[in-house]
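Enquirer: Below you'll find the structures, each written out as structure tokens.
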Structure P
Amino acid sequence: MEIEDEVHRTYRGHHQSGWVRPTRTWLDAACPVYVDFGEDFLIKLETYDESGLPCVRRVAKRKFVHDVMVETRADAITMRFYRLPPSSI
């Protein structure tokens, strides 16, 4: 239980990834890269902590659209965690 509790406490949505043929321009991009596979979420390419381990994080499309409209810096999109107002859709 101790490990499970630690995982739940520190989990931020990162998942390890390993592509056989990664798209080099995505990995070398100087701005955040999001991939849309047609689901209700996007996949954000990230690096896990100072280890440099490639990973991905699922981001709800609704959160992404909200942040794009309110954030002033691209690197701030999807990085703050707060409740979104109810959807008017």
Structure Q
Amino acid sequence: MNGEFVISIAEKGIFTLLIIVGPLLLLALAVGLLVSIFQATTQIQEQTLAFIPKIVAVLVGVVIFGPWMLTTMVNFTAEIFQQMNQFVR
């Protein structure tokens, strides 16, 4: 096992992580932007108003994207276990 091999595994892991959490982060960002626009137009300056819609949106996102996220993680884990013989040589 050389340095390039370790870096490629880390790169695949980080890429998989970004692919998995990307939709949820974008969803939370969009809801946060909408709540901020709502707060600006109504001049409501309550700091806690943004948390509940974000939490609900992320939970809905987990329900919608959950099977795809789980499949992606399982595929990555299976790929790592298939390459186990290269780790322990």
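Every read-out reported here was derived from the displayed coordinates using simple, explicitly stated rules and does not represent laboratory data. For clarity, every value in this text was computed on a predicted model and none was experimentally measured.
Enquirer: Have a look at P, Q and say which one yields -31000 for helix-only ellipticity at 222 nm (-39500 (n - 2.57) for each DSSP H run of 4 or more, over all residues; to 500), as calculated.
Expert: Q
Enquirer: Follow-up question, since we're still on this one. Who wins on relative contact order in percent (Cα under 8 Å, 6 or more apart) among P, Q, i.e. which is largest?
Expert: Q
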